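Structures for review follow.
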Structure I
Amino acid sequence: MLIALSFAVGGLLHHLGILRIDHLPPLHAHFRVPTFRLLPAAVFGLAAAWMLPGALARLRFGRAIALGYGTALAWTVLLAVSGDGLAAPFTHKEEYLAVLPAVGDDPSGWLAGFTEHLPGYPTHVRGHPPLPVLVVWALQALGLPGPLWAALLVVLVGCSAAVAITLTVRRLGGEDAARRALPYLALTPASVWIATSMDAFFAGVGAWGVALLVLGRKRWSRLLSGAGAGVLLGSLPYLSYGLVPYLLIPVVVAVMVRPSRLTVAAILAGAGSVTAAFAAGGFFWPDGVLATHAQWAADPGAARPYLYFLFANIAVLALVTGPAATAGLVGPIPARVRTVVAATLVAVAALDVSGVTRGEVERIWVPFAVWVSVAGGFAGGRAGGHAGDRRWLAAQVVTGLLLQGLVASPW
């Protein structure tokens, strides 16, 4: 009902000229007619929905994770190539690669002048901190230039969020819960935007940052994992300003697993090293926030109606996570796993209420959507069995196919 109402009201607002930059509100997209090119993704997705529950239940856990990751990659890539192609979004003039000529061979000099020169940069660069540009610059410096390599990095890292979250769920709720969540992470409708928006890279970085909090059994491995978690989680605010509420997820996980004081110190040291590195390079995060907010306030997106998107953004989250995730929210989720999903929803609500995410959230929600997708594993209840999973997974796949086939998105 919320989704239908959001599209109905959005269509009316577009007709009245109130929503001029969104042609298929609440999505920032155009309507398109699906073609036969979607057929391979449809065949693969429905076959995976049928076979995955049984296969993941039988395999050893390590092999199950490998199968889940492989499925996520295949599903994501097949969706992308059915449309404009895997690399197409990164060829847009408003994307991060467009600013690489300005970076040149002097990334430190570019970083120091980032805030000052922000008004002259492409839209996505103006709306984010400098780290995404430095990531694609590093790819170029390694001899992997161009949109295709950037797209491959994003998809590989974005799909790996399924692995990281599965490992976290196993620590918090047990192996059975992890096995139940894995197919829903692999076949999430969010895969439509995992290929290919930079937010998928953010999702992978954040998911592994959380996973490293719960990995490591011996003292030194826990310290190394903690330091790694600190670096990854400390990088999130430098990847996207909108990921600050995301940090509620690792805080909640840390409270539940209770790392030692030394591990906490390693986490804080890792996060602090990121902040120190950017400060040494001449970029101060509060200055970046203020500069980006000024650019956002002058953008047409800031004029979108707040009240409409307050509710419509949640409808988009329901689309991105799929019907199984919504149904699973009231399912028998283990208590600690439920707490993490609830923390994710609180983070989403905080970002939504802030008003800075008025539309275009189909990509912005991706780092959060992968955590909400965990709930899909519990949509059929404990007695649902493989047959119940197959039905719910098929619903997830059909949702993804409809989004890919009917929605022409700029990312």
Structure II
Amino acid sequence: MTTEQIQLVKGTVPVLREHGVLLTTHFYKRMFEHNPELKHVFNMGNQQNSKQQTALAMAVLAYAEHIENPSVLMHAVDHIGQKHTSLDIRPEHYAIVGQHLIASISEVLGDAASPELLDAWTLAYNQLAAIMSGHEQQLYDTQTAKKGGWTGWRPFIIKDKIKESAEITSFYLYPSDGGAVADYLPGQFISLRLFLPELNLLQPRQYSISCAPNGQYYRISVKREAGSQHPDGMISNRLHDAINPGDIVELTAPAGSFVLNRKTLSRKIFISGGVGQTPLLSMLEDIVDNPKEQQIPITWIHGCRSEQVHAFKDKIAEISVSYSRLDQHIFYENIPSERENFYQGRVELSLLKEEIISSQADYYICGPAPFITKHYEFLIEKGIPQHAIHFEEFGPASLQLN
């Protein structure tokens, strides 16, 4: 890109800051009208709740701001690339997206979208597409190089369905072809695809793997979205209501950058809300099962509405008996009686600050976006460095904390 073209792209930053979601909303509407087959690829629930439009607007803005040196965005590129490979996004999809993005810029900006500006954004988008698709090809290559690895959608059979609480049920997934199960990093997720008769669409959803790698199966633990007819909860509820042992579902290979840091044997502090404990449970089980890590101190902090909806409480209690360096603190909004290390209300790290604030610890937070933001900001205020705080937001990324 020429200096003039770079400046043209940077000149759109104020517009993207103010009207980015308007642009991306127009873009998705246009793309699905012209390429309705992509409705099978995208999570249509995230279209209705505007999460996808917001996430794309933030990504386009960040790229425009750093157009002179996009290498500083490699952390974001990897995060998005992990999501894309889990949805089987390929280079041909980038060509379709580019066509509709440039057309949307022209249609939304009107007379302000000069031919020179559109040419500059076309070059900028092609540069970004090359970066993204190149990185994603590396991720695909890594997946296929593993024993039992694959790309695209692979059929798995549900061999067991276990109710973990009043709201959460676990599904044990084995390859229907009898082949090997690709290994993964604790904390990663898989995409699962089902046909939704209500929408007449195939729909993918990401679910964290809730067990340590074992070479035999994947386990996902899914929360029922009570009374939800919104597309966001349709897959989860269909798993609860209509999918049973013996049924086949399709999965993509494990992906995700929210993973256990194995570079140090520092203390691990896991902080979760509701079903957000699922990736942390995979990390916890993996540490406990690894003889080399038996001396790592672990603090498990979890919050949910009540004991009835508290999944895996017996599993954590069992681990705490066999693993002496595990402490847990449980927060219930409705608590039946006073018990040691149980607290009334939502998770409040301030009640535990003397026990958990440490310069020699890694912090892992998973839950709804407000939950993550609250506890991230508390830890930062207490002097915990950003690099020691890891978090996972379910759905398209909307948080910019690191």
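Looking at structures I, II, which one was volume of the Cα convex hull per residue in Å³, for residues 353-392 alone calculated from, given that it came out as 64?
Values: I: 92; II: 64.
Computed on structure II.
For which of I, II does distance in nm of label points 7 Å out along Cα→Cβ at positions 25 and 273, calculated from the coordinates, equal 4.7? This value belongs to structure I.
Given a value of -13000 for helix-only ellipticity at 222 nm (-39500 (n - 2.57) for each DSSP H run of 4 or more, over all residues; to 500), point me to the structure among I, II it was derived from. All intermediate terms of the calculation are to be shown ahead of the outcome.
Numbers: I: -21500; II: -13000.
Computing helix-only ellipticity at 222 nm (-39500 (n - 2.57) for each DSSP H run of 4 or more, over all residues; to 500) on every structure in I, II gives -13000 only for II.
Each of I, II could give distance in nm of label points 7 Å out along Cα→Cβ at positions 193 and 217, but the derived value 2.4 comes from II.
Upon calculation of semi-axes √(5λ) of the Cα gyration tensor in Å from the atomic coordinates, which of the structures I, II produces 30, 28, 20? Among I, II, the structure yielding 30, 28, 20 for semi-axes √(5λ) of the Cα gyration tensor in Å is I.
Comparing I, II, where is relative contact order in percent (Cα under 8 Å, 6 or more apart) highest? The maximum falls on structure I. Suppose you compute distance in nm of label points 7 Å out along Cα→Cβ at positions 113 and 369 for every structure in I, II: which one lands on 2.6? Structure of origin is II.
No lab work stands behind these numbers, since they all come straight from the coordinates. Predicted model only: the values in this text are computed from it and were never measured. Cβ atoms are built from the backbone, for glycine too; each structure is taken alone.
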